[in-house]
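Novice: Below, each structure is written out as structure tokens.
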Structure I
Amino acid sequence: MNKFFLNEKGVSLIEIMLSMTILSIVLVSFLAVFSQMMNQSSKIEDRLTAIHMAEKLYIENKNGTDRTLNEKINGKEYEALIESCKEKELVLKRVRLTVFIKGMDEPLTTIFGYEPMGEVTVKPCPN
């Protein structure tokens with residue numbers, strides 16, 4: 001038989017400590033990556049929710065008035081604002097939808113679009 005298998009000394013304390021150290025370094029690095037992925041996933045979910053709210057408000061806003069929509073989704077309060085104005089040389093109105101999480105200054109998303117004027121009176125767009 002091989003001499004290696006006949007050695008009955010066992011594993012030393014230093015070998016165990018070294019293996020535990022290496023294992024803990026590997027686990028800490030995986031936890032850091034997992035934490036980053038969870039944070040990024042939350043931001044992406046907020047942005048997708050904001051886009052969905054903006055599209056919903058755009059479809060529902062056929063009367064052309066400026067208004068605000070507030071909804072609570074997944075424990076967070078979202079606020080969507082729709083504003084429209086008349087283009088100077090076109091027979092179109094410009095529509096801007098902005099979605100925020102309540103309490104935050106920076107919008108999650110802003111969507112722009114154009115619609116026919118119809119019979120609605122809309123303020124002129126700034127330059």
Structure II
Amino acid sequence: MDNDLAKLLRSVIREELEPVNERLERIETEQTGLKQEVQIVKQDQQTLRQDVQIVKQDQQTLKQDVHILKQDVQILKQDQELIKRAVLDTNERVIRMESILENQHRIIELLSARSIEQEALIKRIK
């Protein structure tokens with residue numbers, strides 16, 4: 001009888017524990033699923049960290065490029081100012097040369113007229 005009672009108790013306990021065991025199995029299955037999802041989230045987080053690091057590097061590169069461009073613009077401005085001065089100086093020289101050429105032309109015309117007068121005078125004297 002003790003044996004039968006033990007079997008009966010085991011049977012009753014098994015029946016009573018079966019829903020608990022099923023529930024535990026579902027919880028373990030869900031826990032495994034959650035662990036997998038957490039692992040995926042961790043991988044995604046690591047990918048995001050890498051992406052952020054790449055963006056930071058790109059940003060630093062852009063900052064360096066902008067700095068170089070600013071320096072280049074400053075140099076271009078200085079060069080432009082030098083070119084502007086050279087053009088103004090050249091314009092002033094051209095104006096002075098034109099003035100000198102006009103004066104020389106007037107002098108040549110005057111000398112030419114005097115030469116013609118002197119030749120005419122020499123012809124009259126002869």
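Novice: When you work out distance in nm of label points 7 Å out along Cα→Cβ at positions 85 and 117 for each of the structures I, II, which one comes out largest?
Specialist: Once distance in nm of label points 7 Å out along Cα→Cβ at positions 85 and 117 is worked out for each structure, II has the highest.
Novice: Matching task: -14500 is the computed value of helix-only ellipticity at 222 nm (-39500 (n - 2.57) for each DSSP H run of 4 or more, over all residues; to 500). Pick the structure from I, II.
Specialist: I
Novice: Using the calculated result 118, 10, 6 for semi-axes √(5λ) of the Cα gyration tensor in Å, pick out the matching structure from I, II.
Specialist: Source structure: II.
Novice: Still on this structure, I have one more. By the measure distance in nm of label points 7 Å out along Cα→Cβ at positions 77 and 109, tell me the structure among I, II with the highest figure.
Specialist: When distance in nm of label points 7 Å out along Cα→Cβ at positions 77 and 109 is computed for each of I, II, structure II gives the biggest number.
Values in this text are rule-based calculations from the coordinates and carry no lab data. These numbers were taken from a predicted model, which means no experiment stands behind them. Cβ atoms are built from the backbone, for glycine too; each structure is taken alone.
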